[in-house]
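None of the figures in this text is laboratory data; all of them are computed from the coordinates on show. Keep in mind that this is a model prediction, so the values were computed, not measured. Cβ atoms are built from the backbone, for glycine too; each structure is taken alone.
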Structure P
């Protein structure tokens with residue numbers, strides 16, 4: 001038990017020491033989710049019908065098994081998410097990209113909120129089930145990693161700002177900080193890899209099962 005606590009200390013200490021940044025980032029993401037859900041209600045009837053038409057076509061293909069190969073889905077999901085996380089990582093180095101990090105996180109929340117909100121709005125209980133099996137599984141890995149990477153990027157950017165404008169002394173361990181920052185990207189890479197596996201090999205099967213239930 002004592003050994004386990006020792007192993008958990010770095011993680012708990014990191015969260016505790018940066019609790020204000022985590023709180024801000026999480027609230028910002030949730031605001032994006034809420035805003036995305038609100039946008040659904042602001043769409044006109046014609047816009048909803050157009051979107052739902054394409055959605056029904058996609059679900060029709062899924063129910064008949066006419067979906068992209070798992071390898072293609074894996075590649076698409078992995079590249080999309082790693083590019084997004086990589087952009088956040090690069091923006092953390094650029095200093096001036098600090099506001100863009102927060103905007104990207106907000107937009108990620110907006111997309112998630114809109115996706116869930118639209119499915120529930122159009123399909124009610126069936127939409128909730130579809131959102132549960134298509135949006136939730138991979139995002140259980142992706143969202144925490146987006147939040148973690150955003151927090152690390154914000155921290156790194158703030159440290160660079162202190163370094164440049166406050167003129168800190170040589171005791172400032174920039175190299176050590178950069179190594180940790182690269183480690184965060186490596187952790188994000190692993191999480192995105194696992195999420196892409198879930199989205200490519202598990203979510204389509206769950207989606208087909210739900211389509212048989214609600215049809």
Structure Q
């Protein structure tokens with residue numbers, strides 16, 4: 001019986017769930033447009049454990065969304081997850097943010113493109129088939145009218161994530177389907193984390209870093 005605490009902070013959604021054998025028992029999240037991770041994350045963790053009547057030491061593992069996504073959001077989530085792993089002596093599991101996001105959709109044909117907003121006209125995106133198997137690796141790409149053309153010409157392409165808003169202004173292909181107002185959530189992490197846990201596919205807590213995809217670029221004031 002595996003209890004896993006799942007932490008998702010790659011975007012503005014601060015999300016925490018507790019899963020048991022891959023099934024989500026409790027979910028707490030702040031699904032808004034503001035970053036509240038620093039204020040909300042530990043409150044959500046405490047609330048989830050209290051609601052489950054579970055002590056931290058009874059957890060079997062901590063899972064964290066590894067990116068890509070917001071530099072600050074990922075840093076907060078990973079730092080918290082690593083801190084819990086160190087203090088509780090529990091394994092750390094990383095879950096691909098875009099893979100988890102793709103699991104918000106169930107489709108019969110075509111492909112899924114989970115995408116997260118990056119700078120200007122850029123997105124972080126990957127391509128998954130109807131079985132949520134990756135068919136194109138994660139890339140940081142600048143959008144234009146030819147983006148994802150290969151996939152659009154062979155069937156429906158379902159775009160999901162906060163990169164959709166800018167994408168739907170550029171891609172007008174009739175096979176493009178835009179799923180709006182969706183962000184990565186800890187709700188989809190439980191099953192993926194459990195698969196990794198059972199295979200002992202864990203991270204080195206001391207050396208693990210988020211998958212930023214691109215170097216952080218600070219802004220000048």
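State the single structure among P, Q that was used to calculate Rg and Dmax of the Cα atoms in Å, giving 20.2, 67.
Source structure: P.
Thinking of P, Q, which structure, once relative contact order in percent (Cα under 8 Å, 6 or more apart) is computed, gives back 24?
Q
If helix-only ellipticity at 222 nm (-39500 (n - 2.57) for each DSSP H run of 4 or more, over all residues; to 500) is computed to be -30000, which of P, Q is the source?
Checking each candidate, the match is P.
Given a value of 1.7 for distance in nm of label points 7 Å out along Cα→Cβ at positions 34 and 146, calculated from one of P, Q, which structure does it belong to?
P
Where is volume of the Cα convex hull per residue in Å³, for residues 130-193 alone largest, in which of P, Q?
Sorting by volume of the Cα convex hull per residue in Å³, for residues 130-193 alone in descending order puts Q first.
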